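Once you scroll down, you'll see the structures, which are given as structure tokens.
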Structure I
Amino acid sequence: MDLDGAVFLDAFPRLVVAAGSNLKIAMISILFALIGGTALTLLRTVRWKPLSRVIGIVIGFIRGTPILVQIFLFYYGLPVLHIDLAPITAGICAIAFNSTIFITEIMRAGLAGMDPGPIEAAIALGLRKRVIWTHVVLPQLYIRILPPLVNEMTVIVKATTLLSVITVVEVLRTAQQIGNTAFRPLEPILAAAAVLFIVNFTISRGGRLIESRLANRRG
């Protein structure tokens with residue numbers, strides 16, 4: 001089957017608009033995931049075995065199951081508990097929860113490689129643990145883990161396309177709708193891939209520019 005360039009190009013305007021939904025979902029998800037990842041990282045510093053075991057089980061489950069399964073669990077599973085979420089809300093919760101686990105692992109690795117000097121100096125000054133975390137540890141940690149956080153953001157953007165299976169209208173579902181209307185499924189899918197590539201390329205480049213500026217300031 002030959003590619004129809006007209007269908008490919010005509011799909012772009014609708015797909016660019018639809019990609020705004022993907023980006024919005026991704027931004028909300030990464031915000032919640034960063035908050036959740038930070039909270040979970042702080043909880044993991046608590047030396048209480050039952051809590052550590054529960055966190056370990058949750059981390060193992062999220063890392064060991066596909067995100068699509070987790071999306072289904074939030075969308076179809078929560079109503080069993082009488083918690084009915086709109087498709088987009090269930091999708092955001094699933095993606096944010098998944099990303100929370102990966103961000104806490106990123107933060108754990110970042111903490112292991114941090115210079116202990118500033119922390120030791122803060123302890124020597126008698127600062128409270130909360131102050132040390134909020135004013136010494138976390139600001140340095142966020143800068144340190146910026147590259148993997150940017151990578152996680154691109155992963156989230158790609159994960160938002162899975163929400164089409166729970167009827168969220170985003171770039172992939174829009175591509176499918178265009179393909180069904182035009183009886184040309186391939187061209188809209190290729191156009192959707194191009195739009196998502198541009199979005200993720202922009203995010204990656206923006207992350208590198210921010211990282212470069214932060215490195216220049218430290219230098």
Structure II
Amino acid sequence: MTTVRLKEYRSPIRVGKIMCLGRNYRAHAEEMKSDVPESPVVFLKPSTALLSSGSTIVLPKFSHELHHEVELVAMIGKEGRRIPRERAIEFVAGYAVGLDMTLRDVQAEAKRKGLPWAVAKGFDTSAPVSEFVPRTSVADPQNIVMTLAVNGMIRQRCNTGSMIFPLDVTIEYLSSVFTLEEGDLIFTGTPEGVGEVHPGDRLHAELGSLATLDANVEAED
């Protein structure tokens with residue numbers, strides 16, 4: 001899967017870059033025993049990491065510790081470069097709830113060696129996303145309650161207003177580094193409460209009443 005759906009839009013939208021923020025919630029940075037960043041911490045996922053709602057997250061054979069991270073995801077609707085903060089939301093086409101699935105053992109080993117996180121963050125099925133809702137249906141992207149339940153038990157719950165770098169600041173920053181293009185996705189970071197999931201677990205994420213995402217976990221054959 002390298003496309004996503006925008007509600008009320010007839011054709012699927014091909015995804016280009018997937019840009020992700022790390023440590024964008026203070027409490028999550030603290031639970032990970034990391035410093036609170038002074039500027040956005042950015043990493044990338046390939047579009048082949050995407051997974052639609054109702055599908056299966058696959059734990060690869062080379063890992064034994066898979067963690068969930070629920071996130072607000074924004075989709076870019078038009079090309080932009082050096083976008084000022086006050087115009088940033090104009091460049092958003094829609095919003096979804098997503099999961100930044102992370103191979104925590106692989107990430108920890110990469111951190112220990114001072115190596116990139118690409119394998120831990122970008123493996124196939126590591127970026128499940130719901131259907132996107134149009135930007136015009138969201139009054140304020142910084143005031144949405146986001147939740148994740150595993151097997152019916154709430155693991156993560158927060159208001160998107162708790163972000164260290166709100167979406168307009170993030171778009172301003174990202175567009176100073178990368179040209180943003182239609183179909184690019186921005187995973188805006190996860191709140192506290194991240195934790196391990198296992199084969200057989202069922203995940204259910206909600207972005208207020210706007211979007212839902214369901215996925216199950218299986219081990220690679």
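Starting from the value 1.4: which structure in I, II was distance in nm of label points 7 Å out along Cα→Cβ at positions 160 and 192 calculated from? Answer for the origin of the read-out: I. When helix-only ellipticity at 222 nm (-39500 (n - 2.57) for each DSSP H run of 4 or more, over all residues; to 500) is computed for each of I, II, the one that comes out at -4000 is II.
Across the set I, II, mean count of other Cβ atoms within 10 Å over residues 8-15 reaches its highest value in structure I. Comparing distance in nm of label points 7 Å out along Cα→Cβ at positions 24 and 80 across structures I, II, the highest figure comes from I.
Between I, II, which one scores greatest on volume of the Cα convex hull per residue in Å³? Going through I, II one by one, volume of the Cα convex hull per residue in Å³ is largest in I. Each of I, II could give distance in nm of label points 7 Å out along Cα→Cβ at positions 112 and 184, but the derived value 3.5 comes from II. For which of I, II does mean count of other Cβ atoms within 10 Å over residues 64-71, calculated from the coordinates, equal 21.6? Going through each structure in turn, the value belongs to II.
Every number in this text was worked out from the coordinates using simple rules, so none of it is lab data. Everything numeric here is computed off the predicted structure, so don't read it as measured data. Cβ atoms are built from the backbone, for glycine too; each structure is taken alone.
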